[in-house]
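Presented below are the structures under discussion, each in the form of structure tokens.
Read-outs throughout are calculated quantities, based only on the coordinates presented, and are distinct from any laboratory measurement. Since the structure is predicted, the reported quantities are computational estimates derived from the model, not experimental observations. Cβ atoms are built from the backbone, for glycine too; each structure is taken alone.
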Structure P
Amino acid sequence: MTISNNLQMIKDDIAEACQKTNRDPEKVSIIAVTKYVSVETTQKAVEAGIKHLGENRDGGFLHKYEHVSGDVQWHFIGTLQSRKVKSIIDQVDYIHSLDRMSLVKEINKRTNRKIKCFAQVNASGEESKHGLDPEEVVAFIKNVAKYENVEVVGLMTMAPFISDEERLRNIFRTMRVLKEEVQALGLSHAPCTELSMGMSNDYKIAVEEGATFVRIGTSLVGKEF
């Protein structure tokens, strides 16, 4: 299967999920997670029509940014150490892992433009996962207001790698309700219109529950290393 074929299959799945829930599939963006593939494969993904690329380490992010050409948006989707912010801040379009005030302060200090960020939420309650507890989210986002270069465009979560559809659905539903709660506050620094959730194994369920960005690696671009 080529990346073009994979992309079409994923788009068809998203369209089907949107049809079930009366959503517009154009409102769901596909992020190609390219951490396990080469620059050449990443370039092929862009040529196949991918508009969003995601990396989870600063080194991989910068290497791809330097060598991949095309009209794409760059997403940093991994845990971001405060000391690494300065290395990626001029290149990144979205940061998906805002989970502590020290990171907010560092982002704000290192740039003079608004950076679109997702507050990362540990909606599954797993000890191995990073992110805010759901009950911390509103207070955290309110505290971001004083940092003018950080815009909270939405929430992000990583669901467990499980086959229990009902549990996955509950996690994604919790995220949607939380997003709507923040959105209803009408905060100028936190429009919170987006939901980054769903990966190769669960993106269809995530879309049915309101995802606006899905992060897909192996099912889209494969795995080379």
Structure Q
Amino acid sequence: MMKPCVILTVLVAAMPAAAQQSFGAPEGCEAVLTVQNKGCVMTNVWHCEADAPGEQWIALITLAGVFSVQKVDAEFQWIEAYKLTGNERLVTPAEDPASLTDLFDNQIDTWDFTLETDDGTERNVGYDLLTGETTEIDGEVLLNTEYQGRTIDGDGNEIDASSGRQYVSEKHRMFFFGENWPQDDPEQVIDMSPVEFIYPGEPGFFSDSPKYECNVIESGFQP
């Protein structure tokens, strides 16, 4: 779910998930989807009337609360993100924009885009590849992908290089987490795969409490 920038490790309490609470979408917006993932991380997704067609907002939530909120467009380009680690904004036009349309049409999408962060610019270069296989999770048919990516700082230094397998949905025009690992240590696999897809009116919709593998001390994800 989401391009391979720096793999972040979030310490969470070694306790069961708290009782589910509500997580309200902002005024003028509609809550559309909750995804509970492995690794004690969940996502809430909403659309807003003021945004362009196809734009979506995604909140990543751990036991400690909301870690980040990011806005993506219809091609799943990161437009802006607000994180505990700092804010990010896409520099446009991108050298090679991320494109779900290209991925669905050609089975591969290369990308080369730059984010303006609180610490300077970060260039992200890599590709997503459809494997030709599908996986069904909680009734959702997802396309399987593989990816590789590098993050380079404003001085040209590589600050992250990772590979992995993710899922992408034609229905939602979204990536979802899967497995990822550092390119220099492929044994260090983090599995953040979806477990539940929850819709309006269903129990747990727009909760703020992740529920899977929350007895594990560390949870890694790539926002």
To test your reading of the models, identify which of P, Q gives 24.1 for mean count of other Cβ atoms within 10 Å over residues 36-43 when calculated. Q
P, Q: which one has Cα extents along the principal axes in Å, as calculated, at 48, 40, 32? P
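Work out distance in nm of label points 7 Å out along Cα→Cβ at positions 52 and 188 for each of structures P, Q, then name the structure with the largest result.
Working: P: 2.7; Q: 3.7.
Comparing P, Q, the top value of distance in nm of label points 7 Å out along Cα→Cβ at positions 52 and 188 belongs to Q.
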Calculated from one of P, Q, mean count of other Cβ atoms within 10 Å over residues 156-163 reads 18.6, and the structure in question is P
Work out mean count of other Cβ atoms within 10 Å over residues 28-35 for each of structures P, Q, then name the structure with the largest result. P
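By the measure relative contact order in percent (Cα under 8 Å, 6 or more apart), tell me the structure among P, Q with the highest figure. Walk me through the intermediate numbers first.
Working: P: 22; Q: 30.
Once relative contact order in percent (Cα under 8 Å, 6 or more apart) is worked out for each structure, Q has the highest.
Distance in nm of label points 7 Å out along Cα→Cβ at positions 100 and 132 computed as 2.4: which structure among P, Q? Spell out each step's value before the answer.
On the way: P: 1.5; Q: 2.4.
Here the read-out was taken from Q.
Given a computed value of -1000 for helix-only ellipticity at 222 nm (-39500 (n - 2.57) for each DSSP H run of 4 or more, over all residues; to 500), which structure among P, Q does it belong to?
Details: P: -11500; Q: -1000.
Corresponding structure: Q.
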